[in-house]
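**Q** Following are the structures in question.
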Structure P
């Protein structure tokens, strides 16, 4: 056994709620994009998937405040100086870029969460002037709804696709150039890390808390969806 293998152990980094959020968000976004491109009757599903993304984003905001240690926003709120140190490979003592989201990865996470929130928000007020109207469109002026629709169908959609493509490309680059598998830990929850690395709490009580919060987020999204009649 090598020295590195002898001094590392599987450490729970991504708790189950975070992992479920990640994969459910990926499926919901892919489904929303696909139904938007297909159009027609699938737009009913598109609106529902948009509300599902809304529920997931609200869940992630809460989980970023009281979720597992490495899922909390505070664990990857890296500033410009930390990003520069990461790029130079000159981390400060005690600065662990290898546990949760590293500084570059954190930029991807923040950008994706922000643009998805904007895209969902504009979609809620959108009106394609054919058959699909967002549930909150009746609450804004016609001109406002049309401006938000133009963003939702145009720049917003392409920014989302660009960021998703960059995210996938980064995962591939880390896998093939740095021999770092970022997918497996998000599937299993564990990373091989030094034995003293603090783990995220991922027990029954944490999962019940996540389930309760997830149901509240789903109820909120459902209520908004039903405002559209």
Structure Q
């Protein structure tokens, strides 16, 4: 199967035929379909919790949220590690399960922050995402060398945010959120270009392509959802 983490390097790749352009368009159409499906599942679960009595449990139970975050981390690892061994239907199921678990996290944001903040954050995240995605797809400059650097930034950001739980510094949290917006904006451009390069390299089978579609949808989903949540925290005034 195609090495998703180390795609073939194709400098200045441009489809030479209409058929190639159509194939790429259909590929990204499938990726976005699954990404949007994941976001819809997340939104449905979040709104379901928000409009039920379970919202109080989520808002008051730190242990539940910790377990949810650990489960989400485990699911992402499982999808990345097991994708090559599992049938494509199972990979799809794990992705949707992850999206549903993220709904628990998002429901807490719906409880804590006003609806106007959520709406503004969604519009802002959508605009930033669209712009950086377009850049990743259209630029002739290779962004692939940024992959390792951006991944280190993600792990460093998570570590610093965990440490700040002990210090409880609003200023540090605010700075970390802005760093998060920058990092995930860059990741959006990087992941879009990476998917284009992977598609240009071709697939050994429809099964392989189906798995890459889900893995790509997961990465783009993570880029958007993290961008959105960081912007909520920047804009949000707690209820």
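**Q** When Cα Rg over 2.2 N^0.38 Å is calculated, the result is 1.04; to which of the structures P, Q does this value belong?
**A** Q
**Q** Work out which structure the value 16.8 belongs to, where mean count of other Cβ atoms within 10 Å over residues 118-125 was derived from one of P, Q.
**A** Working: P: 22.1; Q: 16.8.
Answer for the origin of the read-out: Q.
**Q** Using the calculated result -28500 for helix-only ellipticity at 222 nm (-39500 (n - 2.57) for each DSSP H run of 4 or more, over all residues; to 500), pick out the matching structure from P, Q.
**A** Working: P: -21000; Q: -28500.
Traced to structure Q.
**Q** With distance in nm of label points 7 Å out along Cα→Cβ at positions 70 and 134 as the yardstick, tell me which of P, Q scores highest.
**A** Biggest value here belongs to Q.
**Q** Have a look at P, Q and say which one yields 1.9 for distance in nm of label points 7 Å out along Cα→Cβ at positions 78 and 94, as calculated.
**A** P
**Q** Of the structures P, Q, report the one carrying the highest value of mean count of other Cβ atoms within 10 Å over residues 150-157.
**A** On the way: P: 16.9; Q: 14.2.
Checked P, Q; max of mean count of other Cβ atoms within 10 Å over residues 150-157 sits with P.
Each reported figure results from applying straightforward, stated rules to the coordinates on display, with no laboratory input. All of these numbers come straight from a predicted model, not from anything done at the bench. Cβ atoms are built from the backbone, for glycine too; each structure is taken alone.
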